[in-house]
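Given below, in the form of structure tokens, are the structures.
A short reminder: the numbers here are calculations on the coordinates, not readings from a lab. Everything numeric here is computed off the predicted structure, so don't read it as measured data.
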Structure 1
Amino acid sequence: MIIVSFLSCLFIFLIIGLYSLRKKQNTAEDYLLASRSLQPWLCGLSAVATTNSGFMFTAWIGMTYAMGISSIWFLLGLSSGITFGLFFTSRHIREKSAQNKTYSYSGLISLWQGKEMPILRHVLGWGILIFLSTYAAAQLTASSKAMYVLFDWDLNTGAIIGAIIIFLYCYSGGFRASVWTDVAQSIVMIVAMFILLFVAINEIGGFGALYNKLEAINPSLVGILPDMQFSPWLYIFGWFLGGFGITGQPHVMTRFMALDSAENTNKSLYWYLIWYYAFFLTSWVVGLAAKVLLPEVGNFDAELALPMIANDLLPQFLVGIILAGLFAASISTADSLVLASSAALSRDIIKQPSPSMLITKGSTVLITIVVLAISLWGNKSVFILVTLAWSALATAITPLLFLMIWKQKVNEWLAISMMICGAFTVFVWHFAKIDPFIWPSFPGIAVVVIIFICYRLTRFTH
């Protein structure tokens, strides 16, 4: 019965993606941006599904399981950063992308100041391709983990199934297919999480019992502020910068490039934020409940907590729905990442005299294969893969984007230097293990700001 309900949901997603072919136009703009025709509710719900990836069902649940109530600061920091970043930039992005007739995020940034910066576009295209491919691989890894718990399948099976589904509707319907399936997947995701929340809290005996049992396990689990090496306020501000870095994520921001008009950006953001907060808060409570329901023994992997409690508490049919929700979260992000990577490869790295559907679709095929390979043979920690990819892009793109919106003149080599140094700092911070609870984009963005200030001071003194 689990397999029946799970496969039924996947079949529906696939049918919706293929149904989008009815509106298909055989142009690069339609394949990559749905001819800039998204209605606000489609844009908002698609962006939610793309943001709330397998990270929310696995890594975020695992983080809450480990930290307890204080993990709420991750949510508050991240969501406030996302809110500020989107409301400040989304309208500008829609207007500039239409004005410059750009289909890729690299193209948008490189043409922002009116004159193209070809080297920046090429470097940024490679950065997006590398980091988004890694990010997409993390989504396939997340789906594999759920299938491993519920079906005892090999860890690679879920990744292969996800890659096949993504390829089928991305190659056929492009961006529009991705958006339509995102909306269906976002509905399944939130329904699945609410079902699990209701059942888990009922099993524990209510919210009061949840608090008491967490305190009995370890008093630190009900602490308000996180206990860590540095100031918890640095931790919280780091998560704010992590959320703020959403404007550096091409797979999310292309939704606003594809909106039907710049005047509808606020409407799409209202759809986005209501759905986003509902999903995030629900999954936070589920993570706390998992700590009570699943004792940590042996080599327990906290990222597997959600499918494990679903399997313990729910009827098999509903377990299949939960699995479909997790799988939907993973592939709704992965398909967007694949298409954003296809845009970077076909529009920014490969020099085309004119838009070519053969090259654009060929890029989708190639990237899907690369993403699957990374998932099968790369790092199996969803949290690490997503953190590094998100942080590197946030650090490389977000400060540059804001400087351009503020009409600060940034020349090509300054922009490239800021991007490379910021991304490099992210990796140094992570591998030096200075403090794993501070989001790596914090030090990365700090380095970028310092470089820009030093440049301006040097210009001023001369």
Structure 2
Amino acid sequence: MGGFFGVTSKQDCVFDLYFGTDYHSHLGTRRAGMAVFSKEDGFDRAIHNIENSPFRTKFDKDVNLMKGHMGIGCISDYEPQPLIIRSHHGTYAIMTVGKMNNHEAIMKQLFDSGHSHFLEMSGGDINTTELVASIINQKDNLIEGLQYAQEMIDGSMTILILTEKGIYAARDKMGRTPVSVGKKDGSFCVAFESFSYLNLGYSNYKELGPGEIAIVTPEEVRTLVQPGEDMKICTFLWVYYGYPSSSYEGISVEEMRYNCGKKLAQRDDANPDTVAGVPDSGIAHAIGYANESGIPFSRPFIKYTPTWPRSFMPTIQSKRNLIAKMKLIPVQELIENKSLLLIDDSIVRGTQLRETTEFLYQSGAKEVHIRPACPPILYGCKYLNFSRSTSEMDLITRRVIQQIAGDYTNVHLDAFSNPDTPEYKEMIDTICDQLNFTSLRYHRLDDMIESVGLDCSKLCTYCWDGKE
């Protein structure tokens, strides 16, 4: 995924930029960066690897050295950014959040039109942000360039550009990621997470609409390209990725998760001793379930956050699984001889939840009922890099469907996404058996959409139903 924060101020903005960017650490695990501009010193930038250390510890020296009244910062899961670009538009800093599915075709087009080269990152990949900058630079001005990039990119791309005039903020064409704007005296900020600026003294000012492009200065936020009518914001932001204190499109993440748990409870017939959530993202869902069902909420394991913060997660899946296990400390008295109903935000590969269930049985649990807070994930995300899966066969649903059907020649995935079909039931029963759950019941898509409260036409549900 990735997160961003930008500030334009009549005063030095580095303190706000530092803490505002840090508040996005839950959205990325590999790289982080800040770029600032001052009239006296021009552009300055710092980028660090945050795989083994939190954002603040890597940037605590930079924040005391950097100076500027405007700046952008980002947390990234992949490419180092922001980048400082020198072009016929002048010098600017740029950062992006999203996913580009047609980068090879775009690179070929740029090479054919005379572009000479791109720098390779470790592993041979091209920095997506550099590629986006090259698209923008094909046009005569930044506004046309941003529009051109949004048209060319297959996927999703939200872009911030820091110039001498201000910050150009461009929300992705279909609004799959949010862009919130905050205001305080003499300053405006733009952020992925709306909560990130509240403790810095900003209040909510507006949210950019899908495809909207605005320029942000210390004096104003001015729309340059009007928003489109169609929106497909990612529903998974509320289910999992969003921080509990955030809101998107005016809808609270925490409140949505309570609604989600409530809906799960209304359709359930399990009778456990206690309800629990997998820390951290499953906890609010579990509270909603417990409040609705009357079954007590408990915390049978605690996440050890002092030395295992969420931002520290390596990219190698086997190590991620180990660290996910190391983070959870059992409370033996709340597990032994208990029937537990456990809510997690989702099941992707199934590895971690299977190990968590085994861990509970080994700690003396009688039963472990699993209730994912979203429907079965059948499709890899095309828009936001929310999963590290390189193949859809990494998804436990796809592996089970192949096992049931033998091959994919005559498989209709719609049958496996409909909770009222025998194919769906067989898939769920097989997953339940393979992961050794006492019972398994996923959230229904219609119930989850109702839990959000937006019209389904405005929500991206591609990973569950394949509808773009």
Structure 3
Amino acid sequence: MKGGRSIGVGKVGLSILFLAGTALGGFRVAPYIQNPSQNAITVSWFSDDPGAGKIVLRRKDAAGAGQVREAESVPVVSGALPFHHEVRLVGLAPDTSYGYAVFQDGEKAVGQFRTQGGKDRPLRFIVYGDCETEPESTGKFTQWDDPAAPGRPRPYLVDQTEGYRENLKTIVRRKPDFVVIAGDLVAAGGEQRDWDEFWRQNAVLASSVPIFPALGNHEYFGGVEPGRPATFYSERAIEKYKTYFDLPGNGAADKSCRERYYAFSFGPVGFVVLDTNRGMAGVSDYGNAPDWNPGSAQYIWLEKALAAAQRERVFTFVMFHQCPYSSGPHGLPLGTGDGRDWQSGRPLRALTPLFMKYGVDALLCGHDEMYEHSVVQGLERLENGEPVDHVLHILDVGVGGDGLRGSVVGASNACRTFLAHRDAPEIRSPDGVLIDGGKHYGHLEVNVAKDAEGRWEARMDMAYVFPITGKNGHVSGFERRLYNDTVVLEERQ
């Protein structure tokens, strides 16, 4: 919790923080859930009016049917944003479904959630990146490479707003336990309208499914200096991000680094989320973005988090924004000028030995706005020189709702095993109607469960939201499909 006053209501503790804003009434951002555990969860919402809100919680399972708890919020006014309500519900039953209703300024919003179960509970989570929401996405069609005419891109079949919306609809229908976003949630972290667009798009999903984000370079953009942020505006942008999300603590001595990187566990899975934005060529700083290089405070914390995940959980996933193995534009060598990229993810390969050492199963990244799967196997050695017998999967899942990029000359990636538009080419009918294949908006779905012999498996499927078109090119609907790139992780013996 980042502030506010705690109130006990039966077994439910409430902590509410209000930030000053213009009194307009109703929900500025509809209620959404955050930071779940076996016994607690956070419910947040924003209003344009300083009035108190009320939350009513109802247990939905047979054992607790009829149990109702409610409380009225107590305002704490501070800052210069719309009024922020952050409620931590504690004393909940593990692996139990709850429904809730929030009342604010004459309006009502409802949602539901399920608390975490134990380590033996199967789960499903969804991963994507680079939705980069902004109001201007409506009517903005990304450039879509034409495999029949290299170098001559076409506009994609739907604009970015519709593409992201349909992606989210598909995710909602899959009923994941949680969603993780590999950075670049918004076009500019300092632009309030970009955040408003993000929460409008995610209203249905976030009311019942917790979102765990990683910081991308766009979260650092203040919205004042295009492309390259100044420290003041970057830090103001990051404060918006921190206000929206209630994330696990990292114990950083530098308080400004708290919530920029963190770790959490969910059932048999351990998750480590990093901030890898410092160190871009030609940029002196990204505000107070923490260093991630060996020897830095974040690196030391990372090693401890990886050791804990390896010791306590079956699978370990690491998420950060810039993909270290890529054949896209950010896979070029770091630098400025021809054949280089000032936002390259290549320097992050320095972390690969650590990931191999602690048996990380997969890196989940974005940044290049494409789907690419790479594999590192036995390429690293431990500090004592012994070879590592381990397979590390690297997935760029940056196809949430913005660009749909392809590979570029000079960005060689010897570890690549699958690239959407190369390994799933477009299939068209004789009259030119798209039947299947190609690169589209989508997400990675991970299902973790035990097999018939009682051993854990994590099945990773890359889904794409395929637009159904007719001869006139009009999109009449969408369909969830899977690329032929399924990965099954097996429990380590």
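Of the structures labelled 1, 2, 3, one was used to calculate helix-only ellipticity at 222 nm (-39500 (n - 2.57) for each DSSP H run of 4 or more, over all residues; to 500), giving -4000. Name it. Mind dumping the intermediate values first?
Working: 1: -26000; 2: -8000; 3: -4000.
This figure was derived from 3.
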Structure with the greatest value (metric Cα Rg over 2.2 N^0.38 Å, for residues 134-333 alone, set 1, 2, 3): 2
